[in-house]
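Quick heads-up: structures coming right below.
Quick note: the coordinates plus some simple rules give every number you see, no bench work behind them. The shown structure was predicted, so the numbers you read here are calculated from the model rather than taken from an experiment.
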Structure I
């Protein structure tokens, strides 16, 4: 294991627990052994035979797609034999700019400044490169356009005569290749291999927590029942381990804070004690207070807005603000020509929807948090930009599914007929 995960004596157990419950790159990916094995074999086989190939990796956020690939990108076995380029497509200004970005990464000389010039430079490079290229395009659905020419062009690179490229596209949705890349499926030699990362199960989330906490020797911070509760809830809603780790860190913060508050009270009492009693009081204060079930429940309640009763159907309880936000989104999608909806514009219309119903609207920051939470349910997707106001909000479900989930017919109907709120 990497040295930076070893416990540091100067930090307390809570800090060590928080440090390992982050979503930074890790050497150890429990629950993803078979995917790692499959990726490794895909890379090795193509390296041995020096042939091109393409792979399409799908799975919801927080299911380990990027983590597995970055682990292999760092593997010296591959890094010595491959030229590696990783591009997150959310960081690209426009779809065609992906060629320019790739030229920069490959340090290619380009004859002109157009998209075409950059594309030609790449294709020249692919035909003559000494080393095989591994190109990982993360969040590849950002490159979708109505005619899909950019995606087609890129997925056709492995078939260029003389090219040796391993192309890996990563996206949330499983059906991008069917929807967007029909033409490729028709040509067998271009058909990308598909690989799906399912949401993490309850047991896998427990294992991930245990392996990280054990690495930092702080397993006793989370009693088994607290891990079971946290994992049960997250796996039932999204199976997104990043979300589970965020919740874990928050729970540790609360436990630490409550222990501190307890200590203050204790010190007041200790002042009134003498000798042996004071020593005992001091020792009692230094013991670690593990995370409590009530603390986990409180954070889950805040994050998912559902009741404490975990047996109750999670989907049945959509908090009001989430309903208002979703209805506003559907209202805009139905009535506005521009389907590119920014977080800022969504908030503006939502504020009008609330004002009209005498509901106190959330401010921009809280609103962004609410949209984030709904994203963890897979209902919508956020395309992140530098500034939260400019994030794009995309509905993943169709409107019928949203209606069924919201189960509040009067409210939905009243908002969806309220086109006055759209006025610019």
Structure II
């Protein structure tokens, strides 16, 4: 591809955060260019109907442009929108949901303004890092295996950044078998470290007293190892890791899923509960239930709740969490794939809540829901595209979309969570 420089006016943002404009009628995608801006770009990938270009310079700047506070923003790729005012990122996330539901879902619905954060920094309770041969830790650059080292990631707490620096300093001395590490932090500032693919107790406190003393002093409470099959070994510290959600305590295993933004999780779940409008008389299903966070919140207002989850560690956590929150008796957790387990339940749900992975609902799940005909479905989605696809199927099967509420769980990134309430149409 030649290095010919071309001028491009950005018309809008697409859902990965890139700007789009047209050169000789060809859609041209440019990372870093904002709507209303004109820039000099160089095309590096050309197809018949579209092309990608790199931003060389900005001729006309948008009033929504700001200086990204992160020093590695341009190289990392983990955040896509730090060059834009926060208020404008919320507007574009609303538009992306609108576009997906209209274009893919074929739906004419009103999408409410995105619920943002008052302080949209230091919100992540989890960070997955990779290691260079030198011992340096960092994130993989978007769509590559290039490691981006950072001194201070602004999406995680200052405390978690210190855990990373302490561990990184230790890893420069050896332990080449350690390649991937995951840190977690709860609402009390306590931490957990998971060493992926390292089930041994090589990192014993006896052999490395200085490291464990330093980590403990900074609030880290446990270090775990996991082998390639996912078997866990407690290397050091406390077995239980706790997180509070909607004033309820939860135990979280190192391999269990938990929403990464604790503050916005409360906002998200409160909205789900409001849309579910339970009266303590309903039978509720919570599909893709994880460690039971939303299941147990629903159980406080329902007659019975059944959670279905594939991850065995999460199911074990969920059962313990039900006991911890005195919900035994009207809460049940089933282990297995949602599309398999829901076929074997004979009871009729009044309300179904689901929070599927990015791929959305399995076709068999959609089919079964349309057979069961629950009065209300609350769909929590992390991908507007698959949400649009699934809502189209549900609307064709007799459901009406009542409300669509985006929630910003991942400030400064392209990602948006959406809560949709559907009611069954009465013939």
Structure III
């Protein structure tokens, strides 16, 4: 059997059909097994419906892009075959739901497997289980062992009871066996089994949120905007564990001002946005520079001028981040170099914001923010915490009769005044 360097798997269908969750399960299981992964989601800018895909590159050595072909394409509708069928090279496999009577050019050199995805879901009582049937078929075609998936299925559906767990295991198993039988001995090749390793499988947005938490930030104010929303969504999930606060504000301008208020009071605070929101924050950021308020703004860039294209990648805000604002006040702008770096660069941003008492903008983009990658477990001691000239002792007592005030903006040799909580 041929030994391969990587597999690229892609699944497509309509938003709401479980495409993303199928890729999520496949990625999480294989990350636990020690494989290096990179995944990419592409979807329409709609609340529901519209074509969507998730692609997953699976390798034994680190990968940081999605690659240019597809070894295994899973199609839940004809549109997926029409749009992505040609990405499958000769010898590659297309798994298609036979419920829509899939069509593809004859003698193309691809292996077309029309399999009963919808039929299996009906058999087990819910069309929502189509993605688990397709997951089993994918694992069978790609040649991964089935046992690691059963443990993950049990964990994922634990809150829904034993009956749901059992049904999902059974439909996975039947999908797995169905795909292997349909291959008739044809093999895509095999990846070497990697050693188990301590790694995470996460979005760049999640890495940035974890970086903020590790830096000691306990306040986030934000307004949802693609592709930055998942920073706030992750913070909302975990903020109770760190005794912090997340506020979803009425707009981006108020989110920046709230974060500045927290920074003025002495809390490490931040907000997250994309191009249109960064535009609205321009006056606030200038005010933070003038008033010497430390605050971090994470800008997950997207494509195009003005409101742009929310689900497409581009580094479109670089000049604006550096040069926007009023007067001659300069600010610090950092840029992440990888999904892993989204964690460490965010920690650095909080240190710089407090050391120099100024706003710091962290640039990420859709490719980092909304793609998942397996990365080495983070080194919690790599970036220390530096709070700059923050005085907590030796302060004058609050006595209005003596008028012994703290001189917040007192001149200093290096131009940076001490501050307090």
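Can you tell which of I, II, III yields -7500 when helix-only ellipticity at 222 nm (-39500 (n - 2.57) for each DSSP H run of 4 or more, over all residues; to 500) is derived from it? Answer for the origin of the read-out: II. Calculating Kirkwood radius over Cα pairs in Å, for residues 239-350 alone for structures I, II, III picks out I as the one with the greatest value.
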